[in-house]
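Here, each number is a calculation from the coordinates, and none is a lab measurement. Here the structure is a predicted model, which is why all the values come from computation and not from measurement. Cβ atoms are built from the backbone, for glycine too; each structure is taken alone.
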Structure 1
Amino acid sequence: MNIEKNVQIVKDFFAAIGSYNEQDLLALVADDIEWIIPGEGWPLAGTHRGHAELAAVLQKASEEVEMTYPEPPEFVAQGDRVMVVGVATGKIKATNKSFKDDWVFDITVRNGKVTKIREYIDTQALARASAKS
């Protein structure tokens, strides 16, 4: 698959997350998708595999985190990998604490499906916002 198609698949994936259209979202990801969210001490950290875990982590995100994206992300692609660079601001609902998160998603696209996502995020900012102190 060519690079432009891979970037479009990733853009469609982000759009499906933004509107939380589960049917569109699941159509864009492999059955054995793996999403790695680093860190400890905040609600979404962990490795999430398959459609059921993907749906669960996105549901948890909507319940526990308010997030906005003040500017559109940048997409950088080579081969089957698309890097998405952006910033998010928001708050953890349980603590009502705000955060700013500069992030990069390393996304692998194979056979027209998102197969792996590894996030590089400001885990310290998110853990601080999640702390109940």
Structure 2
Amino acid sequence: MVGVDGSAESTRALKWAAGQAQLTNAVLEIHTVYAQGLLFVPPDEVAEINRQILDEANENAQGVAPNVTTQSVAHDNGVPANVLIEASSGADLLVVGTRGEGGILGVALGSVSQKCSLHAHCTVVVVR
């Protein structure tokens, strides 16, 4: 499984995960999590944002590994690290980027990748 948020870092993680899925004949589960911020975003807009992120992710995965079967999972609201950790209980591997859309410049490892690497229920690969 791989977590994506539309950032360049998550796209690199997705491409790595697609290549790994191809090598191991695995199904690639692509997860995106919308984290509600200070501003309210209507549910239909959240669904559209998630759909766009997942459509682009599927396109990128197929570009790297055209024979890999993908499954898209959109989480409409939640703490990204917590959602990915919970979903990892059924996975063989969790792949995340070093930092996502909420990254702070100069920080080598983001909060999501750090928390996932410490608490996931499977092996974690953090792609730089």
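Summary table
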quantity: With mean count of other Cβ atoms within 10 Å over residues 4-11 derived as 16.5, matching label from 1, 2; calculated: 1
quantity: Distance in nm of label points 7 Å out along Cα→Cβ at positions 12 and 44 from the coordinates reads 2.2; which among 1, 2; calculated: 1
quantity: Value 3.7, calculated as distance in nm of label points 7 Å out along Cα→Cβ at positions 36 and 92, assigned to which of 1, 2; calculated: 2
quantity: Structure (1, 2) behind the derived value 27 of relative contact order in percent (Cα under 8 Å, 6 or more apart); calculated: 1
quantity: For 15.1 (Kirkwood radius over Cα pairs in Å, calculated) the corresponding structure among 1, 2; calculated: 1
quantity: Among 1, 2, which structure scores highest (criterion: FRET efficiency 1/(1 + (r/R0)^6) of positions 52 and 116 (r between Cβ atoms, R0 = 25 Å, to 0.05)); calculated: 1
quantity: Structure from which -14000 was derived, helix-only ellipticity at 222 nm (-39500 (n - 2.57) for each DSSP H run of 4 or more, over all residues; to 500), options 1, 2; calculated: 2
